[in-house]
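Each in structure tokens, the structures are laid out below.
Read-outs throughout are calculated quantities, based only on the coordinates presented, and are distinct from any laboratory measurement. Since the model is a prediction, treat every value here as computed from it, not as a measurement. Cβ atoms are built from the backbone, for glycine too; each structure is taken alone.
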Structure I
Amino acid sequence: MAKKLVAVIDIGSLTARLKIFELGQKKRPKEIETIRKYISLGTQAFRTKALQTEQINAICDCLNSFEIKCREYKVSRIFCVATSALRDAKNREVVLEQIKIKTGFRVDVLDNSMERFYQNIAVKETMPDFKDIVEHGTMMLDIGAGSMQATVYDKSEFIFSQNTVLGSLRISEMLSDLQKKTTHYEDVLEEFIAQDLDDYHAVEPKGITYKSLIAFGGETGFIKRLAGKGFSDCVILSKKEFMKVYEYLLHTRPTDLTLNDSIPSSIAPLLLPAALIVKNMLEYTGLNEIYFPTASLSDGVIYSYAVKNMEYKPAIDPLSDLISGARNIAKRYKTDKKHIEFVEKAALEIFDASVKYTGLKPRERFLLQLSAILHEVGKFVQAKSHNDAAHFLINYTELIGLDNNELDIVGLVVKLYPRENPYEDPYYGNLPSEKKVLISKLTAILRIADAMDSSHRQKISKFNVHLQGDELNIICNTTNDCSFEKWSFDHRSDLFEEVIGIKAILKIRRQV
């Protein structure tokens, strides 16, 4: 396949950025040109929760200029994404419609999970030693204008991720009035940030020994520059180097940062809040250095595209974090690990054997796998109606890499799989028809996979699933009495036959 040019436009709270990349089959994306324009949407969005005509026009002017640049390069495809400023705007739908009419761009507003997913991909792909670093306890701080995401890795696995509203612009805006009324603004700012970080520490996993701290986000490039490093370089700052920058920011007015250090006036007030977040986490982890990679949302979008469409092999499989995250959630809620592993294996084998009749795609197989891993988390809350509790927990759990629709699918599959008649559930009844069909198919598969281990004793040691005509035969070898599993399977397989159109049969081969 010939090389082609693809562009990503990222409309953020402070800036709009155009990045143009050259893509080749199985090749790492090559950045050709980057253009950044300061638009400062977040200030208005965080104050009034709505964007005004002036700001909408600024976005449109920016997009039109980017479109001209893309035409010059003869770009074959343009992705246009937006983050928290548009995501949080009450008039988002109206804004998006105006943008489409005035520019022709359809803007994809990313939810927080997908925004952080792309940011994490960018760090993994642009940071040379990432794979080695996360072999030991590592905290990643994604400091945005509207919020901060703290993500923890240990033993090369994704462990935990939590979002807080500690964005640099949000903090600056919330405390702007207070700054005029106190001579101890820095102390108040630190107290405000420490309070929210205490809330984060209350829910983070315990027992992690941190060896590395990675920080990235819109303002970190300027922090690197104040430390005498390249704005776009991947650098390591010692605690001493970082604290020198922090002290400078602490005693320098934003106007002076603009005049003396050529920092844009919209960015200058945000550097101290961003640096204070990093300082708090640096002290909390007890580390003496911090990594500042060069990574942007645009990089993550293009790497994700290259993986899906250009056969590019990423440094770390993006889906592995989701699986690890789901397993750690299941562990946190003390689910039966052996039962979960059995149901997960059975569900995936049933999916693979019946795909000819289900017509389901690989991504939907992945959603089934997550549903199997999480299907009993609700028992931590209550044994009765545990599926309803699980649905609630999943809806309020952030799985980095699932958008809101996919998270809803996983939650509903987990909610509906034990129901005698899932069609009667009010949640199901209000779904669009295509989503109803998908959830019905995944629910039917999870339902019979769970029935195969109804006793939670893994009586079935080995099984084989194969399609024969219009029957799905599941042949099991066991030395145990599986009468309960057989009875449960027979009573829960009607939905599979109704939805998939083939009969599922469990055949037990008792071995002495």
Structure II
Amino acid sequence: MNLMKNQNQLTRRSFIKKTGVAASLFSFSPLSISSIFFNSTDDKRIIVIGAGLAGLSCAYELDQAGYNVMLIEARSRPGGRVSTYRDLFSDNLYSEMGAEYVDSSDKYVHEYCKKFNLKVLPAKQYDGVYLKGQRLTMEGLRSGRDSLPFKGTLKGKLFGQEVQYIKKWIDLVNLKGISSPEVQGLDKISVEEILIKGGAPKDIIDLYAYANATEETTVPSKMSALDMVLSNTRTSGFSENTVEGRILGGNDQLPKILAKKIESKIMYNQSLCRLDYGSNSIIATVKENEKLIQIPATKCVLAIPATILKNININPGFSIEKTKCINNQQYGHAMKIAMQYRQRFWNNKNSIGQRVFTDTPLRRVYDFSIDQPGPRGILLSFTSGEDAIKLGRLDKNKRLEIAKNTCKNIWSEAPQYWEKGIIKYWNEDPWVKASYSFAGVDQKGFREILAKTEESVYFAGEHTATQRASMNGAIESGLRVTEELKRTMKI
């Protein structure tokens, strides 16, 4: 990706500012300008790249406000990492193979759902624990009757066991504030390192990997200690009591509704190959069926992950600080396996539970079909971090074999009801190549830089949001960019 600002780029930037992007393309691009440039009737077109929830919400809101917007998507569907699988299962069952949960605090998702008459169904909370081969119940853990088979843990809870080992840093934040050098210095070390400094045994670090690090889709050694400490000063963080939900009938309904509202403005199956930009002009070169098409605009919104953006030819390059963040932003690994069974044995009276926390390669295993009728059902697993990487190295059959055997260990009767399994490993997806972003070590300020406008180019996506790694964060970023454009560009 040609991003660095060397002397040649600075010269070219000056040239573009004086003569416009179109003229510069005749000098610098081997491609001819497509007829769409000369046929353009509106010199205020805004191009949005990426039809995930970030791009969709931005394009939808701009369209509603009267702007001339065009949304370009590489896939043949809207939604991005919102991916509801339907046709691969029996009896009209479906499963969320991508973004899944809607927390009670996800205001933007809830607002859209209310607007479009979609219902958010509260999800089942954790009721079972399978650790080191032991079957425990959440009721037993909460009451203190059962104890986690990990050294250094406190009774009465599952998540948040690490807090006792970082209390002095939490107190430091409360005493000296976030901006103090001592607090800011925590960005230089990992969660694993700060837990070791706090005297946490290896079991606590391992448990953190299965708990919070799983939600971040990474490992403690890559996570910023600063982000972890600050999250514990603001809130208690994710826990077994977090109220989560899903859109009843499938999360894909939300992106489909947004896409339907602006269907005449969306171009599918077109991937961005190159972006030429100036202070108030854009030429986006997209590929459709091996054919290159150049589309002019006044502004551009890049609502795509940094994992994809870093491989796109940008001319002239972005700022040095933006380039660094795009190239180094940390993303995790995530795999989901949806397992269809003939009967829902996990609902039996002697079952360990319907939503089970584990230290197995599947990590989280839970009844996804709780709101779907019929005898058949789906157990869905959410694997991340090192386990996702290990499973990702295996072929489909081996992955399914491990999934079947793991479920057998948790529910002994599982094999007799097995029908089939469907896998989605997001790091294999050509348009994401990752799960979602997280705050890595020594990446303080990355989010703000990634969200910052560069001349006529704007940036959206969960990696630019304050509530990253969520559908709500994606929408948040799309709405932010919409307001930025409204302030700088009149209809």
Structure III
Amino acid sequence: MKSIEKIDLEYLKASDYKELQALMYKCYPNMQDPTWNKDQIKKLTKIFPEGQAVIKVDGEIVACCMSIIVDYQKFDDRHKYNDITGNDTFDTHDPKGDTLYGLDLMVHPDYRGLRLGRRLYDYRKELCEELNLKSILYGGRLPNFHKHDNITAKQYIEKVKNKEIHDPVLNFQLSNDFYVKRVVKNYLPEDEASESYAALLEWANIYYSEPEKEYKPEKSVVRLGLVQWGMRPYDGWDDLTEQIEYFVDAVSGYRSDFLLFPEYINAPLMAEYNHLSEPDAIRQLAKYTDRLRDTFAEFAISYNVNIITGSMPEFKDDVLKNVGYLCKRNGEIERYEKIHPTPDEVKVWGMSGGTQIKTFDTDAGKIGILICYDVEFPELSRILGKEGMDILFVPFLTDTQNGYSRVRNCSIARAIENECYVALAGSVGNLPKVHNMDISFAQSVVFTPCDFSFPTNGIKAEATPNTEMILIVDVDLDLLKELHEQGSVRTLKDRRTDLYDVILK
């Protein structure tokens, strides 16, 4: 191959047809007539110029791809090539459609090995994202299938995927992040090498958004505010809520999207009942829960921030639970529960575990909330991860560094396993007049997955240990979308659900 001075990617023009015809004969040496006639190219370049691209090396066309947009709801996965192209009229092209459909891609044999095909596919992907299309579809030929008499088309594809058979077309598509959606019979009846079979391949646009989607983040960068709460004596309800409002005001001043408080945020009020037994004291504390929930809800609206209230005891129908609330800035309130009370909570207070496990849609992404000990059970976050969780919030309260280390280390694992951000907020300080709540240790932190777009140690930011303070952190949800599809490892996508799964009973 001669030395190359310049490579350009341009739109295909109708005036390029003679040069394109020469490329077709080089790419398809056994064909009698050109794959594409002049009228077809003229129409394609007129109705969808962006979909027809060529690569020129030193001014010569050496690669080309052609595409249309279709409304895929009008078709199904068993369609034939003539169905999708309207028998080569391209009347099926719909600028308001949702799918970019690949018609052809060819690279001059003398220029293969330069990844020009990959460059054209990257262009298609960028076009798909720019036009907000749901996916790219392509009917992939199986040119070597005729060489294998004793296997089905499905078995052939599996062997190609497992690297047991080399298929130049299918290998190329799979290496460009396409996956086989189904095997189609009689896709191209004249394709004898493929015995008329084709693999319907799809590349999903992870940035696609439904036009009528109810919940859509206004921005990819979400700002988190974590309150490392000081456990100390407060002079009653007004003193406690005044301190809460101070933190809400401060975090709101930084235009945060979320504010996270720790577990048992109202525990200082239990000092008033220290003369009672521990079970009676926490049940008295539970009488403040509804009032505190309503106060948080008012703050969320007036300060324009989504507040995760940490947790507080709830005593209803003779059942004591550890619960919290997501108070959205639009006025909605959602409830979450601690699923696994600690052995100490059960023994000392008679705490019962909750049953509600779900994600929450917000104006800044889909979130999950697990209270303290719950993050040490990977099944819970896996369920939330399968529902598309972007951020896992963990309000916690730990007395010793041992307990904190358990919560911290498990949270790092949850961020990696579920390809999400994990934000922890805990309490510091002492409550000398509250039994079973004497001391607290915390270091609030935001964890990330460990991949190239994130910190190498998985720590986005962390607070000073055992110091009352606020931590403000920005996280980028788009980086998670890229990770899901293009990460060094893909712990969500690569799960062997044919062997195991985690389900909610």
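Quick notes
- Ranking I, II, III by distance in nm of label points 7 Å out along Cα→Cβ at positions 53 and 373, the structure that comes out highest: III
- If Kirkwood radius over Cα pairs in Å is computed and equals 26.3, the structure in I, II, III: III
- Of the structures I, II, III, the one that 1.00 was derived from, the read-out being FRET efficiency 1/(1 + (r/R0)^6) of positions 349 and 477 (r between Cβ atoms, R0 = 35 Å, to 0.05): I
- Ranking I, II, III by FRET efficiency 1/(1 + (r/R0)^6) of positions 77 and 165 (r between Cβ atoms, R0 = 35 Å, to 0.05), the structure that comes out highest: III
- Answer label among I, II, III for the case where mean projected area of the Cα convex hull in nm², for residues 149-316 alone, calculated from the coordinates, equals 15.5: II
- Computing distance in nm of label points 7 Å out along Cα→Cβ at positions 261 and 429 across structures I, II, III gives 6.0 for structure I.
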